[in-house]
Structure P
Amino acid sequence: MLKTVKVCLPASDVVERFTNTVDSIFKRLNVLEQENQHLTQLRDWLLPMLKNGQVTVA
């Protein structure tokens, strides 16, 4: 049954542009995830010190 299904394939330049765009998006996503993890670690380190008065905000 699947042998009779026709599938349209995009032109190679369209595939290449799509791949480049998606690759760029995923690279940016990875950078943002790493940045978010780092900020979470900083928050978890700093917040207790703010609460107990070891650090003040000026």
Structure Q
Amino acid sequence: MKYSEFIKSLKKCPFCNFRKDWIIKENKHAFLTLSRAPDKKDHFLIIPKKHFLKIS
């Protein structure tokens, strides 16, 4: 399954209505949080507030 198909198949965006107490920093474009399934210690995610299917 392609990533775009996976995203479209979700019932809702996993990052919309994100818990505020999990956000480390935030601005009008994105927020910073620790990964809930980290590959490494201190694995951070920068989550854009605008939805994207493709980033290039």
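Every number in this text was worked out from the coordinates using simple rules, so none of it is lab data. The structure presented is a predicted model; accordingly, all values stated were derived computationally and were not measured.
Looking at structures P, Q, which one was helix-only ellipticity at 222 nm (-39500 (n - 2.57) for each DSSP H run of 4 or more, over all residues; to 500) calculated from, given that it came out as -3000? This value belongs to structure Q. Given a value of 2.31 for Cα Rg over 2.2 N^0.38 Å, point me to the structure among P, Q it was derived from. For Cα Rg over 2.2 N^0.38 Å, the value 2.31 is produced by structure P.
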